[in-house]
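J.: Listed below are the structures to be examined.
Every number in this text was worked out from the coordinates using simple rules, so none of it is lab data. Predicted, not measured: the structure shown is a model, and the values here were computed from it. Cβ atoms are built from the backbone, for glycine too; each structure is taken alone.
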Structure 1
Amino acid sequence: MKKFCLCFVFIFSLGIAGCSTVHIDWDMATAINTMESYDEFLKKHPDTEFTQQALAKVEPMRFQKAVEEGSAKGFSAYLARYPQGSYAREIRSRLKTLRCSDKTLLRNDPPPWMKKGNTSDPLHRTSWYLDKSYMGVAPSEIGRGYKATCDDPDYPMDLAWEPGHLVYFGGRGVIVGPDGTPVLVGYDCR
């Protein structure tokens, strides 16, 4: 009986200590009040009574960081975490403005290595999508001499290959061909 009581007291004290650790870590995160402190808290305590509060405090900080950075990578990083976030509409607008102001990406006609696919084409059903791992990455290798970076998880790159061509069906981002020519796709820059 004595061993049972000691075990119960030990297990009960672990529960209390675990609970107080969450509170201590939360107090520390809010006192420091940085993205890193909240990220650390969420890493240690991903599912607690403070999780939603921590997430709510971090989003405006990530938005501010993306705006201060002012880069496609920063805007895309925000969208990768918060595709439907409070600032997603503004970030998408800023990303479009940034992309459409880069004259090196704008083309009147597609380069010879790229063609626009028809979405009713049977090939579309077997096309290849760039997923979130390509968000905000400087043009990532996609193979066969092509590189691409996807700007927004709500508009993933939808691509396929034909002999000598990359077929673009949809999505937003930049595609770089084997000849090094970058092309902005998925934005209406008029």
Structure 2
Amino acid sequence: MADRFDTPKEARRTLVPRLRLDQDAVGRATEGIARFLGTPRFLIWLTVFCAVWLAWNAWGPVGLRFDKADNGFTALTLMLSLQASYAAPLILLAQNRQDDRDRVTAEQDRQRAERNLADTEYLAREMAALRLALSEVATRDFVRSELRNLLEDLAERQDEDDDRRDRDDRRDHTVAPPRTRPAQK
């Protein structure tokens, strides 16, 4: 078999060892951060942070100001840019994990729908078979009429048997003429 081109033949050596992270743990952490970034609490804290930053650097003691208003609060701008540069990938990571979960859920839903359809089709076939079987089953009225017919037939046969016995009894009671034997020679 030909060598696979999508895997290297031997492990590469690097100067810096590779950091092995549990993807699930990282994903849970990024989702937690992304969820927090999308809450009103985060917006309130960010607003308070920016207000304190601006107030301190605008009206605080001159010697303790670290971000000059003359420069347009450059440090604050850099802090907010840094926060946004980390927030965007974290949100994308959380969104990718959600997409993966949605894909798995959709696949499970599709499989469940297929099973439900198969079960429904099976039940429909069984019901059709039962309907056909029930159409061939004798109803109570049919059985009663058949029993009446059988009772009538039995009564007729009983009458016929009684009549035959009566005839046989009458014939046995009548005296038959004596039989004569033919003369012997």
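J.: Here Cα Rg over 2.2 N^0.38 Å has been calculated and equals 1.45, so which of 1, 2 was it run on?
T.: Working: 1: 1.45; 2: 3.21.
Label of the originating structure: 1.
J.: Upon calculation of helix-only ellipticity at 222 nm (-39500 (n - 2.57) for each DSSP H run of 4 or more, over all residues; to 500) from the atomic coordinates, which of the structures 1, 2 produces -14500? Mind showing how you got there, number by number?
T.: Details: 1: -14500; 2: -26000.
The correct label is 1.
J.: Among the shown structures 1, 2, from which was the value 11.5 of distance in nm of label points 7 Å out along Cα→Cβ at positions 71 and 151 calculated? Each step should come with its number before you reach the end.
T.: On the way: 1: 1.7; 2: 11.5.
Label of the source structure: 2.
J.: Another question, then. Given a value of 2.0 for distance in nm of label points 7 Å out along Cα→Cβ at positions 111 and 143, calculated from one of 1, 2, which structure does it belong to?
T.: Working: 1: 2.0; 2: 4.7.
The value was obtained from structure 1.
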